[in-house]
Each structure stands twice: as C-alpha cells, then as structure tokens.
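Please go over the structures that come below.
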Structure I
Amino acid sequence: MQLPSFETDGRIQVRSVRTNDSPRFATKIEGQADSGYWIYAPYTDDYRSMIRVQDELEVSMLWKGAVYFFAATVIGERHDRVTLLLISDPVFLRREQRRGFVRVPVLLDAEIAHNPLPRDASAEEWTTVATADISGGGVGLFIWNDDVPVWLAMGRRIWVALPIGEGGSSVRVMGEVVRLEKPEAGPANGVSVGVGFVEISERERARIIRFVFERQRELIRKSATSE
C-alpha cells in the first residue's frame, strides 16, 4: 500500500491516547530530524500545550480522499521562536475512507433547551453549558453537576444554541444526546455530554463546518507563532 509522506508544512492532526475521548489537534510538520519529525506544539485558547514529552500519539493525515492513521511518541521538545515537539518515526496503523467530520477543540459558552421548545420560551428555558469540541456532525459539552437539567437523558432530542454566527450570534440546531457520562479527564463534578446533530439544514451545517475550518486555521496559527 502506498502511504502519504511526512513533508515540511504538511498538515496533520495529533491526539494523545491517554484517554479515549482526547480531542484531536490540528498542527503542521516543521521538518524532518534524524530520529523522526519536528511538529509545531498544538495549543489551546490559553496557550497551554496539551501534548507533552513521552506522550503516545495517534497521528492522522488526509491524503487522496482517505485518512491515514499512524502511531508515534513524543521524544523531544525544543524552544526557539516557537515550541516544537519531536515525534518518533510514525508507524502506520490503518487507513479509513473519509466519511466523518473534522472535530476541533473549542471552549464556548453555549446553551441547551428541551424539545419541544415553546415559541414564547423565556431565557429560563435555556441552560448555559460549555463546549469541549465541535464538528459538522455534533458537539461535545460539559455541564457542572448543579446545572444538569432534570430532563437531560440519553436519546433525548434537545436544542443547542452555539455562538458561532455573525458577530457572535447564536446558531440553533436540533441534536440528540448520544453520550452522557462522567468525563475521563477534567473536572470531576460535572458530566460530559455528546450531542449528534439531527434535522439540521445544509445552511446550518455549512455554517458550523465553516466555523470548524476557521478554528483549525486559528489553532495552526497559534502553534506556529507562540513563544
């Protein structure tokens, strides 16, 4: 099988395999080394690198309409103008035909409400939550224990309001709760909620995907310019 090559400035996604639900981070290859490849350290909104030396990684790359997955280990770190991570030579794991949506980590103040939602619903009908990640197919949420609505349950259809419209306006979409559990990482006094979008218009999905692409570019830019 012909495999994609790791080239300078090539775009990849990396995910720590410490937990099953670790998010993928978009980044780029800085260059080749004797023992692997230098990549730009992925950063979150508060400029904390979520990938560390000795982390085992799943590295993915889109090539010719398919996603190729590799295993690698972070074996070094370098601080010059930017922070770089040295990963070992990637070992091919599998190839998957592209059929899903790119998911990016992002922290936003969102809102959820039960369905059906009355036309004259007041602000009290909505519960404020935090997003953990988002894709064209769904969104990951975190809710503090004290804020979990009594009506929230697996399989329940809910409304999700995401502040990703023009000027920070809300985009409201219907979703179905597909995951409801204690988070494997992060605060213990809350719940992790996975919502898959349903009955979503192509216009709404296009707006979400556009936001995801913009977010990807933002994370790559931060990785390339952070001190």
Structure II
Amino acid sequence: MTITALIDGGGTKTRVRFLNNADQSLIAEVVTGPSNLGLGADVCWQQIRDAVDLAGLSMPAKCVAGMAGSEYRQQRAEFLAQSPCQTVLVSDRDAGLFGAHHGKPGGCLTIGTGVAFAWIDHQGNLGRRGGFGFVLGDQGGGAWLGWRVLQELVCLSDCNQLDRFHHRLIATLGIGETANHWMHFANGAGPRDFAGLARAVVDSEHDVPLAAEILTEGLHWLCR
C-alpha cells in the first residue's frame, strides 16, 4: 500500500492525515506537538515521525505539508533537505487558502497560535499579509491573547488595581495568583504556552471586562 501524508503543522499542534493512494481513502489521522519551522527542521520532522509511529505505519511515499514558519528560508531549505521521501512544502496560510477556495478567487484568514492572511484576486494573483511570528506579529492570535492578558494583569497588580473580576480570570489561567508567578511563567514560555491561556480569555468574555477588552483589541488587529 502506497501512502501520502497530509500535514497541517502549527505552533501548537501537528495534524497528520494518512491517505491510501489507490483510492484516496483515509487510513488514519493523528495529532502530535508543534511543528512551526521556526522551531527547526529537526523538531518538525520528529513530530511527523511521531505521527507515523502513532498511526502504526511506515514512512509515507509522499508528504504534502502546509506548515507555519515556512517563510523562514533557511529552515525551509533544511526541512526539505532532511526529507526521507518526496515532499511538497507550502505555508499553512497558503494551504488554508487553497483548501478553502480550491484555487478560485477569495481570501483566508488563518487564526491559531499565530495569524496570517492570504488571498487570490480575479486575475489569479496571490497576496499575503502577516505571518511574522510571535515576536514581531501574530496580533489577535492565540499566543498574542495569552501574552496580552498577562501584560495587563501584571500592570494592574503593580498598581494595586486588581478587582474581583480580574481574580476570577486569574483563577482560570491556572498559572498562579501573583505577578511573580506570571513572570516565572512568561520567562520560560513560548508561543504554544501563551496560546494555552487563550481559551480562558475567550471563555471569560461575558464575565470579565478585561477579557472582552482584549478580544476587542485583537479583533481590531485582525480587521486592519
């Protein structure tokens, strides 16, 4: 049996679907850890190998990967150089665009750990915006939401302005009750860790004004 692996790699998780080339039937679908190319080609291929092992399969004959961080030229080249099989690599942004519109005119805003936007116009021209990573971009994405809530909470704590609504949100974050706890978390955190706080912000939208304000700010960034 000849197998193709379809890989959706992001800053928080990697989803791999294995297809039987003979009839395009789905053999297995597995989710592993993050495979943003900014983490390095070795890390990304390890996540794919882990998915192959979890599915109980041998390495596919072909991999088609839409991965975050594919704009990093060096890591992109290293990823392709390390490929144990025929591999097609595009950005997760472009993969989402073509998956949504099948090559026809349209746009696709990809929001996960990070944020990226791509579109095809009626002349067939491809445009892109965003996708600069957590340090320089990704405003409105999951990692940004987690970063913003800690930034605001640290400031409020420093000014002794935390109220009962803030404490309600703090309890749902699960990383400690004080600024020292949050600083300790942030100093060792990456995009995936910050993105892990986003759900608490979203779930608190109707109960905690600060959460609603951060989500509104994120929406403004996404609509720019």
Parent structure of the calculated result 5.9, given that distance in nm of label points 7 Å out along Cα→Cβ at positions 59 and 163 is the read-out and I, II the choices: II
One of I, II was used to compute FRET efficiency 1/(1 + (r/R0)^6) of positions 19 and 211 (r between Cβ atoms, R0 = 30 Å, to 0.05), and the result was 0.15. Which label is that? II
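Of structures I, II, which gives -3500 when helix-only ellipticity at 222 nm (-39500 (n - 2.57) for each DSSP H run of 4 or more, over all residues; to 500) is computed from the coordinates?
Numbers: I: -3500; II: -12500.
Comparing all candidates, it corresponds to I.
For which of I, II does relative contact order in percent (Cα under 8 Å, 6 or more apart), calculated from the coordinates, equal 14?
On the way: I: 17; II: 14.
Matching structure: II.
Any read-out appearing in this document is the output of simple, stated calculations on the displayed coordinates, not a laboratory observation. Treat the numbers as computed from the prediction; the structure is a model and nothing was measured. Cβ atoms are built from the backbone, for glycine too; each structure is taken alone.
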